[in-house]
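Participant: Each structure below appears as structure tokens.
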Structure 1
């Protein structure tokens, strides 16, 4: 039995907005030096974002890779994130907001306060317009709320 070729779904249109070259600023992540992120499409099914820059406080060069797609069987956006500054691979599932401008991605990983424990995290990509977006990271608190600990601003360069 032959496997059917994947076809872009309507949900992939959000991800297509990411394609391009972006300037990234985030005081906690990039320090005073902006990063760059190149986002490319694999036939409008998968999207790969590779970030490059210097870590703050002389930590040296760093590279990150984010993959995103939409799984029609799960009815969820799926993806992963790896970075040269850590050994954990973050695996995502998520959904788009009702207004179509925010992708919320949920994952679990090492708790930043106690690495022996696992924490729950939410990362969000919010498009302000086609050329500006914000990426935030939040940790779930014991009361179930989310506490944001990182915010990066992306400006399209091309």
Structure 2
């Protein structure tokens, strides 16, 4: 059975648009993943460690028959294909893919927590997901409630004229 999942994808090293496009393309190539929607591209200031380049972020809505752990493995493979190096917590990265929401599911394992533990306090996650969540009865209320808290005061702006397909 396919389930609706929301991913957050970001990049702040190299050609950010190329990095985001490659990540979406690699997701599309996985036969167990069906992309439902891709948000606009948003430019944001870094979160956590401000001493780095601005990020480009998108949200991607997918359906998948994969287990949460297997999807996480696929996302890590895509990060490796994008030459992701984990040198610094909240540091610069060519590509970063996170599972943010999996319907109403609560997942808490040694390697995965869903909803993402910081999603509710990050506009760069919430606004792109809100854009593509439509009337999703499981995720849209979670996102709207988190945005109403206004936990993130960092700036975020839509990048005009750029589409990731």
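Participant: Thinking of 1, 2, which structure, once FRET efficiency 1/(1 + (r/R0)^6) of positions 94 and 110 (r between Cβ atoms, R0 = 30 Å, to 0.05) is computed, gives back 0.75?
Facilitator: Numbers: 1: 0.95; 2: 0.75.
Considering all the candidates, the number was obtained from 2.
Participant: Another one. Distance in nm of label points 7 Å out along Cα→Cβ at positions 38 and 150 computed as 3.4: which structure among 1, 2?
Facilitator: Details: 1: 2.2; 2: 3.4.
Attributed to the structure labelled 2.
Participant: Rg and Dmax of the Cα atoms in Å was computed and gave 14.6, 43; which structure, 1, 2, did it come from?
Facilitator: On the way: 1: 16.0, 55; 2: 14.6, 43.
Computing Rg and Dmax of the Cα atoms in Å on every structure in 1, 2 gives 14.6, 43 only for 2.
Participant: 1, 2: which one has relative contact order in percent (Cα under 8 Å, 6 or more apart), as calculated, at 17?
Facilitator: It must be structure 1, since only it matches.
Participant: If Cα Rg over 2.2 N^0.38 Å, for residues 6-61 alone is computed to be 1.19, which of 1, 2 is the source? Walk me through the numbers before you get to the answer.
Facilitator: Working: 1: 1.41; 2: 1.19.
The structure behind it is 2.
Participant: Kindly point out which one of 1, 2 the value 26, 14, 12 was derived from, the read-out being semi-axes √(5λ) of the Cα gyration tensor in Å, for residues 14-101 alone.
Facilitator: Numbers: 1: 26, 14, 12; 2: 23, 14, 12.
Working through the options, I get structure 1.
Participant: Here is a further query. Taking -1000 as the value of helix-only ellipticity at 222 nm (-39500 (n - 2.57) for each DSSP H run of 4 or more, over all residues; to 500) derived from one of the structures shown (1, 2), identify that structure. Could you put the intermediate results ahead of the total?
Facilitator: On the way: 1: -1000; 2: -9500.
It must be structure 1, since only it matches.
No value in this document is a laboratory result; all are computed from the given coordinates. What you see is a predicted model, and the numbers here were worked out from it, not measured in a lab. Cβ atoms are built from the backbone, for glycine too; each structure is taken alone.
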